[in-house]
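*Asks:* Structures incoming, each one as structure tokens.
Every read-out reported here was derived from the displayed coordinates using simple, explicitly stated rules and does not represent laboratory data. This one's a predicted model, so the numbers in the text were calculated from it and none came from an experiment. Cβ atoms are built from the backbone, for glycine too; each structure is taken alone.
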Structure P
Amino acid sequence: MGRIEAAIAALVVMLTAIAPTTLFAEEAGAEVTDESTATFTNPLNDGGPDPWMTWYDGHYYLAATTWGGPELGLTMRRAKTIEGLKNAKAVQIWQDDTADRCCNFWAPEFFLLDGPNGKRWYGHFTGGAAGEDFVNTQFMHVIESEGTDPMGPYHYKGKLVERNALDGGVLQLDGKLYAIYSVWNETQDLAIKAMDTPWSTVGEEVVLAKPELPWEVQTHTVLEGPVALQRDGRTFVVYAASACWGPDYKLGMLEYEGGDPLDAGNWTKYPEPVFQRADDRGVFAPGHNTFFKSPDGTEDWMAYHANDLESDVCDMGRTPRIQKFEWNGDGTPDFGIPVATDTELPVPSGTPEHE
């Protein structure tokens, strides 16, 4: 065998030895670098406004307003990665054909709380009758999971409060539960009420805040979507202001100062918005948020909805988005500025590389 033939033979042997190893590694699911999973862009999908999101037991979960009737119900998406969440199918987790609560499902939020049978997921959402008489027909309702799977199945538990209201959430403080929500009075206000179970309230309702500051009333007199945020012994309630049907929908913030949470005097409203439109980035009406931790627990993230155009309105065209936020030196959250939809963001820390 000549030198050229020998070299060719050696090369064939080398390639033969390498190829099976490479194929086996890929088939076995070994670590393969995929840059597309390391970053993402907003929005997450076209799945609707008022997003709730969390990481739990190896998966992301995302729910949002569905608006429709009993044939649609409440839906949730699940995936291990952000890219997977973008492509995940919306699965119906609750359907209700009872006439006075069949339709217009808004702002679902889910809380893992102690129930009579141990830990259960409690879904708090707004729903009512068909049609558009929202002020008179929309109530807050609660469903309970059979086990600890956020996808359910769920069973109906009841109304959260016996009055027309919306955007219910849960505040856990000093071992007690409080319902925080929005109510229709002369203006649309933020309210709080003590809870005796994860699905019911007791005692008197207290109005915590009214839309009074100039930036809270740019479109209309609306405060809604309250959600609790706690860190280092401090409790904040972040809310949406100025009505979702205008581009100036934004986030404001209250802080609990100690004492009885049912005393409005123990809450302070921050004088400036904490998150608002960014015209130069093409983000309008960012609001109605929730919070979640990265999979490894080291980062704080917010989910919210926003529009791409100043002329967009309060409809199902609002899209769910997420971004990481930081904390100021004084212990208050720094939500930053809404990111543009062409901005590449690192996925939350600890997110798996593959489904």
Structure Q
Amino acid sequence: MLERFKVPKEDEVRVSHESLHDVIKAVFEKMGNSQSDSIEAADVLTMTDLRGVETHGVSNMLRSYIEQYTSGRVNPMPDWKIERETPGTAVINADRGLGVVLGRRFMDIAIEKAKTVGFGVVTVNNSGHLGAVGHFSMQAAQQDMVGMTATAAGRGVLPTFAAEPRFGTNPISIAAPANKEAAFLFDAATSQIAGNKFSLARRVGSNLLPGWVADSEGNPVMEEIAPPEGDRGYGDLLPLGGTRENGSHKGYGLLMMVDILGGMLSGSVPGMFDTEYFESAYKHYFAAYNIDAFTDVPKFKNNMDEMLHTLRETKPAPGHERVLYPGLAEHEEEQDRRANGVPLHTEVIGWFKGLETELGVPALKQV
């Protein structure tokens, strides 16, 4: 996580991850979810915060999910259905169920298909927000598979050279297991930054860096600015790369790729054509590749160890302590937060205290 988005020490309150899980579960039950579904959601959000992915943890997303349930935008009791299926694929209508609740089941389907035919691909339409997509890619990696997850929705990111937004932030993730090393986990928006980083920046008083957003005419803003106000506040995000000279056309292509894999392959229209929020809603892509169908699992994991170890031991450039690989910092953060608590901003703690009265959920336990 970028240092500029971390909670300042003077504003930090640490809570136990067990208590956080209990409170999240209680919130989802109050929203009308079953106990088992509430546990699923709590598992995703708690792990997201344990790994330091605050953009998609409780600080940002839990209050958004409450609003979506209370407004009726998402369905706490979805009757999701498989609409089309082959031995290696499935297309699912999620019946407006929240992705953080249903995602594990959808990746489980991909994993079971991969056990049978070597790969499994599940696309999902008519869903709610999926949360941190890397959580579900890791689900496959933990079963000796390579997992891939992506999600598409909305119209908040500009194509290269455009003045009108056409895409969501369209995150994509890939996870692969190793033996001794922490698993590889790449999880990133295909826009310059995740849209939720705006609310983090406002909370901790941090500016946006040059090349992250555009002005009202689509021109990249090449100076530091305060994050825009508003609930969503990212109608002017730039593709990964920022400017054409720095490779924004590559981010633009990745944005399209996610819309094709998650959206069109699930039978939905791209988000840019949505006229109402749930005409096609969030579209997801889950894939599992059974390593054993391609090579020996021990050989694959040993090769991963060698690659990841070599990257860790690579000589760092001046001014840097070490070289990281995707997933290593999050793994280390998880170990620290399990032992020392999850850091939350005092503003977030105050919001949770309000929930105690408003919803009658348990109080968070500090460490």
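*Asks:* With relative contact order in percent (Cα under 8 Å, 6 or more apart) derived from the coordinates and found to be 23, which of P, Q does the value describe? Walk me through the intermediate numbers first.
*Replies:* Details: P: 15; Q: 23.
The value was obtained from structure Q.
*Asks:* While we're looking at this one, here's another question. Once FRET efficiency 1/(1 + (r/R0)^6) of positions 244 and 300 (r between Cβ atoms, R0 = 41 Å, to 0.05) is calculated for every structure in P, Q, which label goes with the largest value?
*Replies:* P
*Asks:* So helix-only ellipticity at 222 nm (-39500 (n - 2.57) for each DSSP H run of 4 or more, over all residues; to 500), computed for just one structure, reads -11000; which one of P, Q is that?
*Replies:* Clearly, the read-out refers to Q.
*Asks:* Figure out for me which of the structures P, Q the number 43, 23, 20 belongs to, where semi-axes √(5λ) of the Cα gyration tensor in Å was derived from the coordinates. Write down the numbers at each step before the final one.
*Replies:* Working: P: 43, 23, 20; Q: 27, 26, 25.
Attributed to the structure labelled P.
*Asks:* So if we calculate distance in nm of label points 7 Å out along Cα→Cβ at positions 116 and 316 for every structure here (P, Q), which label has the highest result? Kindly include the intermediate steps, with their values, before the conclusion.
*Replies:* Details: P: 3.6; Q: 4.8.
Between P, Q, the highest calculated value is found for Q.
*Asks:* Please state which of the structures P, Q yields -0.36, -1.06 when log10 I(q)/I(0) by the Debye sum over Cα atoms at q = 0.10, 0.21 Å⁻¹, for residues 124-219 alone is computed from it.
*Replies:* Derived from Q, not from the others.
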